[in-house]
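Some structures to go through are shown next.
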Structure I
Amino acid sequence: MVATCPEELELLLEDALLLHDQAAAAELYVDGLLVSGNGRQERSDDAFQLLTRVAFVASMRSVTVVRGLAVVLGDHTVNVSRRGPDGRWRYVVTIVLPLS
């Protein structure tokens, strides 16, 4: 799975989560799954579980791109991604917002 823009990256993550494909989700991150929520950082299995618990949906309320970095605000998440030298976009971190 290759994302050529931050918006496409959001859709690929949504697909990986809907298919319960942790390996595919991890490939979308610079250094494997990294999710921050509830004041902690989670990696790997715990990060995947956290994303599935918030029922991640690619709901892009705002997309800001500056010099190969992007911040995407969603309903329950803030995603920070960057474009690599190969042109692919990958997440640096997903921040899960507190559910109100």
Structure II
Amino acid sequence: MTSTRRATFTITFDGAAIEVEEGQTIAAALIAAGRRSWRTTRVAGAPRGAFCGIGVCFDCLATVNGRPNVRACLATARPGDAVTTQDGTGHADDAV
């Protein structure tokens, strides 16, 4: 049996480089890199990451390229993506 590895590229997570295989979702890439959480809940600040893995539960929300509330389990990683931990709703900067 032969193993073929797909092409790789890099994204960043909270400023750290993460190697990603072509076709991986952001959640899959983060999990492969040993990251288990990339969001905190808005009230208790509890860590969250992938839970259902199919886009139903919204636990995997992350901020991607400055856009909050991206479901990391559904978003295919792209070269150069900047993923950051989302704090709460991800709209703290929008508060007036």
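Computed from the coordinates by the stated procedures, all read-outs in this text should not be read as laboratory data. In this text the structure is predicted, and so the values were computed from the model without any measurement. Cβ atoms are built from the backbone, for glycine too; each structure is taken alone.
So the values come out like this:
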item: For mean count of other Cβ atoms within 10 Å over residues 41-48 computed as 11.6, the structure of I, II it came from; result: II
item: At a computed -2000 (helix-only ellipticity at 222 nm (-39500 (n - 2.57) for each DSSP H run of 4 or more, over all residues; to 500)), which of I, II; result: II
item: Computed 43 for percent of Cα pairs over 17 Å apart - originating structure among I, II; result: I
item: Label whose coordinates, when distance in nm of label points 7 Å out along Cα→Cβ at positions 49 and 81 is calculated, return 1.6 (choices I, II); result: II
